[in-house]
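Q: Each structure below is given as structure tokens.
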Structure I
Amino acid sequence: MAAPIRDGQFAQVQPGIKLHYATAGTPGAPLMVFVHGFPEAWFEWEAQLAHFGQRYFAVAPDLRGFNLSSKPAEVAAYRPKVLIGDLTGLIKHLGYDSAVVVAHDWGGALAWNLAIQLPQWSGSS
């Protein structure tokens with residue numbers, strides 16, 4: 001049975017930056033974060049949220065600049081190091097100190113940067 005998806009949630013992940021996200025599953029279960037590519041949004045992962053929400057607390061954010069998340073005008077606000085700060089900010093907001101990270105396309109590039117620069121934040125929780 002698929003886990004129900006809860007949309008319309010927001011996290012202040014850095015000063016002036018809010019990420020919109022959707023979840024499935026129970027908070028406190030191991031965290032699995034799905035990171036979308038370009039030009040997509042959280043709903044790209046809808047089927048995976050419903051499936052993995054049965055065993056994980058599955059979360060799919062809209063990256064900054066996409067869908068309902070903050071959209072800063074400055075180009076520098078979209079550098080990978082800054083976007084990784086958004087992901088770690090989301091993980092902290094959710095009450096975790098690490099997550100299983102699933103990603104593709106531009107989200108995959110961010111996930112690799114997260115794993116390389118901050119390996120303690122990615123992996124099994």
Structure II
Amino acid sequence: MVTADLSQLSAECSTWRAQMRRYRDEITNLKNQLRQIALKATRREQLQDVEHYENQFHIQLINIHDLKQSIKQHDLRSSGAVIPETGRVNYTLLAEHEQLHAEYLRLQSLLDDLKARFNQFMARLN
């Protein structure tokens with residue numbers, strides 16, 4: 001029987017949310033760098049890339065916000081999902097937690113890839 005302690009799940013949620021805040025800050029900084037590049041971009045290809053990254057940053061900031069809110073709601077719901085006899089978390093909450101973890105890892109990978117591609121773009125401009 002797989003069980004988890006509520007404090008463990010809550011700690012994981014806090015870690016994930018903190019990481020999403022860091023990603024939000026990083027993406028915001030990249031958007032600011034992009035604005036500076038946009039002022040200097042003259043070629044059509046450069047302007048298309050600027051538009052592409054502006055769209056990607058906007059979309060990913062929404063994704064970060066949505067996942068952060070889902071994690072927060074999950075964490076709030078978890079306090080009522082304890083099995084009284086054992087003090088452990090029920091299976092439904094564990095399944096939701098695992099799903100959120102998978103979403104977190106997917107978004108983390110996507111954001112790391114976006115940052116790497118943007119840094120390559122920046123290097124090509126210099």
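Q: Upon calculation of helix-only ellipticity at 222 nm (-39500 (n - 2.57) for each DSSP H run of 4 or more, over all residues; to 500) from the atomic coordinates, which of the structures I, II produces -8000?
A: Among I, II, the structure yielding -8000 for helix-only ellipticity at 222 nm (-39500 (n - 2.57) for each DSSP H run of 4 or more, over all residues; to 500) is I.
Q: Relative contact order in percent (Cα under 8 Å, 6 or more apart) computed as 37: which structure among I, II?
A: Source structure: II.
Q: I, II: which one has mean count of other Cβ atoms within 10 Å over residues 39-46, as calculated, at 9.9?
A: Structure of origin is II.
Q: As an exercise: Rg and Dmax of the Cα atoms in Å, calculated from one structure in I, II, equals 13.1, 43. Which structure is it?
A: Label of the originating structure: I.
Q: Given structures I, II, which gives the highest value for distance in nm of label points 7 Å out along Cα→Cβ at positions 7 and 23?
A: Going through I, II one by one, distance in nm of label points 7 Å out along Cα→Cβ at positions 7 and 23 peaks for structure II.
Q: One of I, II was used to calculate FRET efficiency 1/(1 + (r/R0)^6) of positions 47 and 71 (r between Cβ atoms, R0 = 25 Å, to 0.05), giving 0.40; which?
A: I
Bear in mind that the values in this text are calculations on the coordinates, not laboratory data. As the structure is a computational prediction, the values presented were derived from the model and not from experiment. Cβ atoms are built from the backbone, for glycine too; each structure is taken alone.
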